[in-house]
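Novice: Multiple structures are listed underneath, in structure tokens.
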Structure P
Amino acid sequence: MNLEIILKQYSPDFHTVVPFNKDERLLLLNFTEDNTDLTPAIFDNTQAFTQYINDKLSAAHARYGIGGYNEHRMVYSRSAVFNANNGGEPRRLHLGIDIWGKPLTPVKAPLDGIVNSFANNDAYGDYGATIILSHQLEGVSFYTLYGHLSLASIKNLAEGQRVKKGDVIGEFGIPAENGSWPPHLHFQIIKDMQGHKGDYPGVCAYSEREQYLANCPNPDLILNMLPYAI
């Protein structure tokens with residue numbers, strides 16, 4: 001059966017991934033070139049970028065900022081991680097949903113799963129501490145990725161460890177631990193890990209858009225947050 005159809009069927013049963021009350025405001029954030037307020041002078045400086053996010057959330061009286069799936073983002077020019085090794089097309093298209101908020105915000109498993117892998121992807125601009133869970137619904141296997149966590153989130157993990165729906169699996173990391181980003185969670189659904197462990201591309205080249213989006217469905221099928229964004 002098609003994974004997207006299965007996730008839609010189970011949508012009401014998923015646990016919230018971050019503490020979230022549906023009466024709260026969620027701020028939809030735009031990191032495309034259309035957002036002329038977010039200049040390279042801001043996003044190239046982690047402290048200034050963090051202040052930018054915090055100011056936006058404060059002005060909107062929102063606990064979280066959210067968005068980014070299938071978004072072509074200029075902010076990835078801040079790190080060589082997203083450049084092609086041969087000087088070709090850089091990676092700029094985001095494959096997950098980001099939830100921006102306070103450091104140490106708890107992150108919970110939306111459904112039962114098993115720890116597939118984890119790693120500290122500690123290059124500047126990378127995921128930092130990362131956890132990948134494997135799941136199965138209706139006989140269909142898939143994975144969820146949690147990036148930009150705290151180092152404490154992966155301290156006592158073991159591959160194969162069982163995780164129950166609603167278990168706290170980690171927390172938003174500070175910039176020194178999360179790849180030098182403003183505190184947030186990168187959440188991504190992956191059908192096929194394609195040989196990766198502890199990591200999977202969260203950003204692809206625009207020319208690879210269709211193949212990556214086919215393998216990484218819209219994360220809001222599990223998050224159920226975007227309908228509440230303003």
Structure Q
Amino acid sequence: MAAASGGLGFGAAAALAAEGARVAICGRDRGRIDDAVARIGGDCVGLVADVSDAAGGAGFVAAATEALGGVDVLVANGGGPPPGTFDSTPVDAYGGALDLNLLSVVGMCKAAIPAMRERRWGRVVAITSLFVRQPAPNLILSNTARAGVTAFLKTVSREVAGDGVTVNSVQPGLHATDRVRALYGDTLPDPVALGIPAGVIGDAADFGAIVAFLCSDHARFVTGVQLHVDGGSYSGLQ
């Protein structure tokens with residue numbers, strides 16, 4: 001479970017551990033990782049890793065494989081790039097965003113999927129964003145990079161489905177995470193005013209349960225899906 005010292009990554013890791021999975025999580029700060037491991041409990045393994053590019057993503061999978069003896073489930077996650085608009089964002093900022101939100105996932109998949117195919121069972125779930133479906137203002141780098149990784153995952157899902165490996169992405173709407181607080185401040189606006197018909201901000205634990213389902217054997221016929229988890233925010237038909 002990449003980037004799981006807090007937020008949605010932590011919620012997914014905790015949900016998988018609660019279902020009996022042995023989980024390896026990573027983050028860049030040893031203190032935060034150790035705290036997350038203690039909260040998850042069991043035999044959770046904490047690794048210090050920076051998954052902000054392809055090499056870092058592959059390195060995390062290699063370390064997790066060594067620690068666990070193999071990786072059957074990969075949950076790819078990472079932070080978001082800086083906010084900005086078309087006018088305010090220089091061309092050279094796009095490379096870093098693509099490294100962070102696209103190539104890091106490519107690196108993780110290249111490191112994890114071959115062994116899954118050999119075993120003829122595996123699960124890949126990437127945490128992306130609702131803004132892949134309806135781009136958010138002032139987040140042009142995230143909108144662009146996450147759309148790219150969505151296309152990558154859809155393509156891979158079709159290539160590996162016959163080997164018992166499913167590949168899906170989950171697109172969160174607004175959840176009460178540090179990332180959202182950084183964008184909106186500690187006092188979050190009214191959910192209805194933010195366009196959430198459910199009237200509440202999302203909860204990381206609930207989100208984690210969705211990820212855990214997609215990683216389960218029950219979801220063996222679900223692949224190539226981009227599932228939005230957003231309290232009804234997305235208004236499109238597809």
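Where a number appears in this text, it was derived from the coordinates with a stated rule and is not lab data. The model shown is predicted, which means the values in this text are computed figures rather than measured ones. Cβ atoms are built from the backbone, for glycine too; each structure is taken alone.
Novice: Compute FRET efficiency 1/(1 + (r/R0)^6) of positions 72 and 184 (r between Cβ atoms, R0 = 35 Å, to 0.05) for each of P, Q and report the one that scores greatest.
Specialist: Top value of FRET efficiency 1/(1 + (r/R0)^6) of positions 72 and 184 (r between Cβ atoms, R0 = 35 Å, to 0.05) goes to structure P.
Novice: Which structure, out of P, Q, was FRET efficiency 1/(1 + (r/R0)^6) of positions 96 and 200 (r between Cβ atoms, R0 = 41 Å, to 0.05) derived from, given a value of 0.75?
Specialist: The value was obtained from structure Q.
Novice: With FRET efficiency 1/(1 + (r/R0)^6) of positions 64 and 144 (r between Cβ atoms, R0 = 30 Å, to 0.05) derived from the coordinates and found to be 0.60, which of P, Q does the value describe?
Specialist: Here the read-out was taken from Q.
Novice: Where is mean count of other Cβ atoms within 10 Å over residues 104-111 largest, in which of P, Q?
Specialist: Q
Novice: When helix-only ellipticity at 222 nm (-39500 (n - 2.57) for each DSSP H run of 4 or more, over all residues; to 500) is computed for each of P, Q, which one produces -13000?
Specialist: Only structure Q yields this read-out.
Novice: I would also like to ask the following. Can you spot which of P, Q the value 63 was calculated from, given it is volume of the Cα convex hull per residue in Å³, for residues 112-151 alone?
Specialist: Only structure P yields this read-out.
Novice: Comparing distance in nm of label points 7 Å out along Cα→Cβ at positions 8 and 128 across P, Q, which is largest?
Specialist: Result for distance in nm of label points 7 Å out along Cα→Cβ at positions 8 and 128 over P, Q: largest is P.
Novice: Once relative contact order in percent (Cα under 8 Å, 6 or more apart) is calculated for all of P, Q, which comes out largest?
Specialist: P
Novice: If we compute distance in nm of label points 7 Å out along Cα→Cβ at positions 56 and 136 for structures P, Q, which one ends up with the highest value?
Specialist: Structure P comes out on top.
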